[in-house]
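Just so it is clear, none of the values below were taken in a lab; they were calculated from the coordinates. These numbers come from a predicted model, not from an experiment. Cβ atoms are built from the backbone, for glycine too; each structure is taken alone.
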Structure I
Amino acid sequence: MNNSEITILPRANPSLIGHEIAERRFLKIWQSRRIPHAWLLTGPRGVGKATLAFRMARLVLLNDEDQSISSGLFEDPKGPSLELNTENPVFRKIASGGHPDLMTLERSLNLDTNRLKTTIPVEDIRTAAQFLRLTSSEGGWRVIVIDSADDLNRNAANALLKILEEPPDKALILLVCHAPSRLLPTVRSRCCNLPLTPLHHDNIFLLLKEHLTGFSIEDLKTLSLLSDGSPGRGISLAEAGGLDLYREMISLLSTLPDIETELLHDFGDRLARRGAEDNFRIFTELLSWWVSKLISLGTRKEVTIDIIPEEEGCAERLLSLTGVDRWLEVWEKINTLASQTDRLNLDRKKTLLNIFHTLKAAASG
């Protein structure tokens with residue numbers, strides 16, 4: 001049984017690797033004193049966007065920005081960065097969620113269902129607007145971090161647009177966004193875009209090695225490849241047993257178009273149990289990701305990189321059975337079924353059987 005350390009929340013994470021260019025861009029603009037009031041931090045889920053947002057907030061919320069930079073608080077041997085000593089009062093207040101001039105908006109708990117709400121409602125944006133109109137308790141800026149903007153419902157997005165159109169003085173809005181194309185174009189156009197790119201798997205391996213315990217070197221290497229450039233994804237996979245789920249997934253895919261019905265039903269029973277919601281979500285995300293790689297392989301005619309020995313040649317064999325267009329249809333159906341099951345609380349086992357019925361039909365030509 002593998003164990004891992006408790007995941008560090010972005011607001012309390014003191015370090016960020018691989019995004020030095022984005023940090024220096026923000027720092028340079030901040031020093032120019034012509035800082036945009038809204039920033040859109042984009043990139044893959046779990047790549048470090050929220051961590052960067054809170055690093056930006058720390059700089060802005062320091063009482064004396066001139067002193068904060070010139071005194072070396074934000075100096076790094078490799079050049080200027082947003083690194084701040086964890087003993088600094090601003091760091092500690094933000095890490096604890098107790099800074100009076102910082103508000104974080106994210107999906108809250110539905111007390112009736114004891115599950116996270118599916119969206120950030122308009123009422124939360126209205127509360128944020130009132131917060132921004134207040135005078136800063138520290139005499140400086142007020143900052144809002146929205147994590148993530150993808151979760152805003154339509155009314156909330158329109159309410160946010162009104163704030164962006166007429167922002168109060170010394171107000172900074174940091175929007176974490178995984179899929180910017182889904183945001184209102186008018187919201188995007190009023191933000192300074194700060195894109196974060198996926199990290200190389202070597203960097204992710206070092207991060208996982210630092211934060212996870214109980215995993216072999218080979219397992220950490222496998223997790224770094226499954227992370228797909230996202231440290232957050234790697235840690236989530238490790239904590240939720242993603243390695244075992246991936247191995248089981250490959251075992252099932254390797255038998256297509258023939259599937260051992262008993263094994264599939266047993267697997268479906270385990271994913272349908274109470275408390276296995278995260279396992280089901282991770283499995284469908286891994287499956288969708290793997291099929292997308294299969295499609296890329298068929299489209300670009302690239303040589304696949306097998307992540308575990310058991311999957312060697314599996315992708316090439318499935319591509320030989322049917323064309324890329326059919327696998328694209330399969331990918332779309334996997335995503336649709338997974339989304340509907342989560343949103344409507346459908347029977348997870350039936351969804352799994354439906355997905356593999358689709359995979360079998362595709363592999364049968």
Structure II
Amino acid sequence: MFPRITKVTKAGKSYEYLQIVESVRRDGRTVKHVLANLGRLDLMGDRLDALVQSLARFCRNPLVPSDEISATGCGVWGPILVVRHLWEELGLSEAIRQRCGGRRRQLDPAETSFVLVANRLTQPGSEHGLARWLEHTFICKRDGRRWQPQWLPPQQVSLRQRVKVASPQLDGWYRTLDALLGAKAGLEQHLYGRVCDLFSLKVDVVFYDLTSTFFQRREPQGTLRRHGHSKDGHPRDVQVVVGVVMANGWPITHFVFPGNTADKATVQPVLSEVTQRFGIGRVLLVADRGMVGQENLDYLKAQGFHYLMGIPGRRSTEAAGVLALLNDKEDAWERIDKDNRVQQIAPGEGKQRYFVVDSRERKEYEQRLREKSMTRARQ
């Protein structure tokens with residue numbers, strides 16, 4: 001049985017009638033048999049709703065009105081699909097299992113690594129924040145079950161025990177990080193090769209820079225946390241120095257040094273490891289003069305590497321000697337754009353060259369700094 005609307009034309013007007021019909025077999029063919037005429041559709045009004053509710057008492061499956069249906073929650077799924085596609089394209093599951101697997105491991109590092117990476121790409125936070133993220137993000141395990149946060153019972157949370165995530169789950173994240181750290185070199189080489197293949201990456205520019213990050217404690221501990229030159233305004237806290245290597249805009253490796261490591265002390269080990277692990281032959285090091293001391297210059301020359309360094313214009317005898325050789329004629333300058341021009345100077349017969357950049361934007365910036373300093377001095 002099913003409802004059917006029949007159109008009838010009377011006195012030039014068209015009317016719609018609601019009927020209940022069924023299909024029956026007669027003389028070898030199927031015909032529609034009318035069981036009930038319910039009336040004109042436009043005149044029924046609320047009577048049709050009342051009829052459906054009355055008939056609902058005899059249904060095996062209860063009917064739920066649309067106004068009684070509401071969504072109590074909606075898991076985020078789309079971003080995870082994108083991350084999963086990239087993850088599989090990079091072949092990370094197999095790479096991690098090959099390098100981090102073992103019979104004694106009670107967790108699958110590829111699975112837990114995917115959760116960590118998806119969290120960092122969509123809503124980065126700590127491992128504690130990851131549990132809150134799992135509350136509203138739908139992310140599956142290999143067997144199809146959803147990852148669920150594991151919380152401590154409320155009675156176990158106190159001022160001493162502030163972490164609300166259950167220890168088994170929290171320890172699983174930390175053990176995963178330990179496993180990834182042990183396989184860091186192999187995984188980075190695998191990723192570098194896959195990225196070069198997928199995106200036809202031809203590496204011709206490699207950037208390397210350093211920064212520092214601090215811990216909320218004053219006493220040094222372990223082999224890394226030390227007092228040093230803070231780049232984020234926390235000189236009293238212990239810190240570590242973090243270096244990142246970028247190839248054509250892609251991060252390919254990173255390094256962590258003790259907090260008291262000078263920038264120039266990292267140049268040789270980083271260059272040596274990058275050239276050996278990633279097969280980068282032609283190196284052009286771009287750095288400021290503080291990162292490259294004389295020992296590093298000798299190393300660069302011995303390895304046949306090129307370098308481009310920025311040196312300060314003030315309080316530098318080297319810069320003063322170069323500036324004394326400047327040609328004031330307009331045709332000696334090469335115009336970069338309307339606000340910048342450059343002049344190349346090659347003193348002596350050596351291969352070393354200097355580029356002096358005349359920038360209006362830099363002049364205005366330094367003029368503002370000077371005016372601020374003069375104002376403070378007057379005050």
Structure III
Amino acid sequence: MKKTYHVIGLMSGTSLDGLDIAYCELRLDNSRWEFSILEAVTVKYTQKWKLRLQAAPTLNGLELSLLNTAYGHWIGQTVHQFINKHKISPMLIASHGHTVFHRPMDGMTLQIGSGAAIAAETGISIVCDFRALNVAIGGQGAPLVPIGDMLLFGEYEACVNLGGFANISMKSETDNSIRSVKVSASVIRRTAFDICPVNIVLNYLAEKVGQPYDPSGSIASDGALNWLLFNKLENLAYYSVEGPKSLGREWVEKKILPLMDESGLSVPDLLHTYTHHAAEQISRSLPKEAGSRAIFTGGGTHNRYLMNLISERSACIPVIPSDKVIEYKEALVFALLGVLRMEGMNNCLADATGAPCDCSSGAVHLPPDVIAGRK
């Protein structure tokens with residue numbers, strides 16, 4: 001069986017860098033997947049949109065609903081412009097949305113960016129709201145990327161994304177390099193979890209000295225390690241929790257930022273200490289076998305200071321892929337998740353999320369014919 005899918009994947013991360021748009025070709029050949037990222041761009045948020053999204057958790061119900069709709073129309077218009085610029089004809093758009101709340105312990109998660117509005121603006125079928133079903137059946141709703149790691153990057157022992165949060169997906173003993181499209185719970189075993197906050201904290205600190213982020217970790221490298229703060233971070237209860245687990249903005253605001261703000265340290269010392277903490281947590285999470293390989297993606301891979309600290313602490317070999325894969329791997333994987341959803345295949349793994357079973361998650365919006373036929 002050979003099939004080819006041309007799909008746009010969309011991703012907006014907690015670091016609010018912008019909207020990642022990736023036009024991908026996904027090829028299925030004899031139960032094996034291959035991919036190409038044909039066109040991709042990150043559309044930076046204007047200051048107005050950044051402030052609106054930052055304020056989303058403070059809005060009342062009506063205001064948040066209006067933001068969800070407005071943001072969905074903005075996404076749809078932005079993607080429509082991308083499609084026209086590149087003269088492409090995607091069969092599907094898969095959108096992660098922008099996370100406002102993630103509280104799986106309370107049975108809820110919320111990613112805004114109305115799929116209906118995106119479908120209305122583009123005239124293309126949309127899959128969105130990928131986390132909700134998994135949370136509803138008792139899972140964490142995250143991480144969602146592990147099935148993409150398995151099907152598209154199965155040659156690596158681990159896949160690490162360094163975005164707002166660091167997360168990891170690893171082969172387990174029964175995985176046996178399976179890269180089959182037949183995703184039954186009896187064969188798929190993959191360990192995955194959020195490791196620690198990364199850019200959501202580093203960017204917060206860099207903004208204190210008027211920088212949107214710390215280029216290459218240069219500010220952090222000039223600081224000094226504060227052992228008192230380092231040990232407080234290392235002793236946070238989350239790091240001793242076993243099994244599937246995930247992090248959200250709320251946890252950072254409650255557990256991490258107060259430690260930063262109350263320390264009395266300079267920004268370079270805070271960045272230095274937190275970068276060492278993140279490197280320690282990430283290196284502990286990597287496979288322990290010498291010579292094993294982990295592919296690193298996400299904006300944090302450009303932080304040379306962080307990557308050097310990880311390399312020094314780990315027996316695992318960090319692999320840095322092409323710039324397109326670094327920047328757009330998550331958008332690529334959501335394109336895959338959208339295809340799996342439309343094909344009725346499982347796209348959310350029980351082992352990764354702690355749910356009682358695998359599931360095929362995502363809300364589908366099919367545009368009316370009058371919109372779908374519009375040029």
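Give the label, chosen from I, II, III, of the structure having the highest value of mean count of other Cβ atoms within 10 Å over residues 41-48.
I
If you rank structures I, II, III by relative contact order in percent (Cα under 8 Å, 6 or more apart), which sits at the top with the largest value?
Structure III gives the largest value of relative contact order in percent (Cα under 8 Å, 6 or more apart) among I, II, III.
Hey, P(r) over Cα pairs in 10 Å bins from 0, in percent derived from one of I, II, III reads 5, 21, 29, 24, 15, 6, 1; which structure?
The value was obtained from structure I.
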